[in-house]
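What follows are several structures.
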Structure P
Amino acid sequence: MNIRRLILDVGKGLNRPTLVELSEAISSVKGVEGVNISVTEIDMETMGTNITIEGNNMNFDEIVKKIDATGAVVHSVDEIAAGSRLVENIRRYQ
């Protein structure tokens, strides 16, 4: 499957890994072309982040392994886009 975009909810320690270390680890995976990490919450010991990863033919398992190796933890996959092109999500009001 050609994974082109992932949006992950990732928790990490407050000081380690740093956001730079986390983005470097993810960027090292073959097929990853861009990484955006946004801090969503901070408490005394942990930091919640929202990570958007884009590329072509990205290996999901390898991305999770690289994140785990830094000491961070994937809590959930909030969005995945796959196929020959990206399709933007259109929000519908109900």
Structure Q
Amino acid sequence: MKKRIRTLALIVAIVVFAVVIVMGSMRTVQAECELCVTYRGQTTCRRGSGTDEAEARQAAQKAACAVMASGMNGSIACGNTPPTNVQCPPAN
């Protein structure tokens, strides 16, 4: 009986986890931004999207810094660098 309850609990946990993953991935993208970052003499431009403009800017900056920075210190320094160009067109 205990084995059956454990199996049922595991199945329920897996289903709940799957639902959380699916619902999280179905968030509507409400903002998109393209920004350029200059870090250590290199400039890279990337796009990002999110539920709001701040999240979209953060995603774009993270994508741009992933190309230029290496290591944790470089990623943090690049992430704290103000972008040189930001374009966030209004949502339709």
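Every number in this text was worked out from the coordinates using simple rules, so none of it is lab data. Please read these numbers as outputs of a predicted model, since none were measured by experiment. Cβ atoms are built from the backbone, for glycine too; each structure is taken alone.
Comparing distance in nm of label points 7 Å out along Cα→Cβ at positions 23 and 47 across structures P, Q, the highest figure comes from Q. Of structures P, Q, the largest value of mean count of other Cβ atoms within 10 Å over residues 15-22 belongs to P.
Looking across P, Q, the calculation of distance in nm of label points 7 Å out along Cα→Cβ at positions 7 and 71 that yields 5.3 traces back to Q. For Cα extents along the principal axes in Å, the calculated result is 40, 38, 17, so let me know which of P, Q that is. Only one of P, Q returns 40, 38, 17 for Cα extents along the principal axes in Å, namely P. Among the shown structures P, Q, from which was the value -17500 of helix-only ellipticity at 222 nm (-39500 (n - 2.57) for each DSSP H run of 4 or more, over all residues; to 500) calculated? Attributed to the structure labelled Q. In this comparison of P, Q, the computed figure 1.5 for distance in nm of label points 7 Å out along Cα→Cβ at positions 31 and 63 is attributed to Q.
When relative contact order in percent (Cα under 8 Å, 6 or more apart) is computed for each of P, Q, which one produces 45?
P
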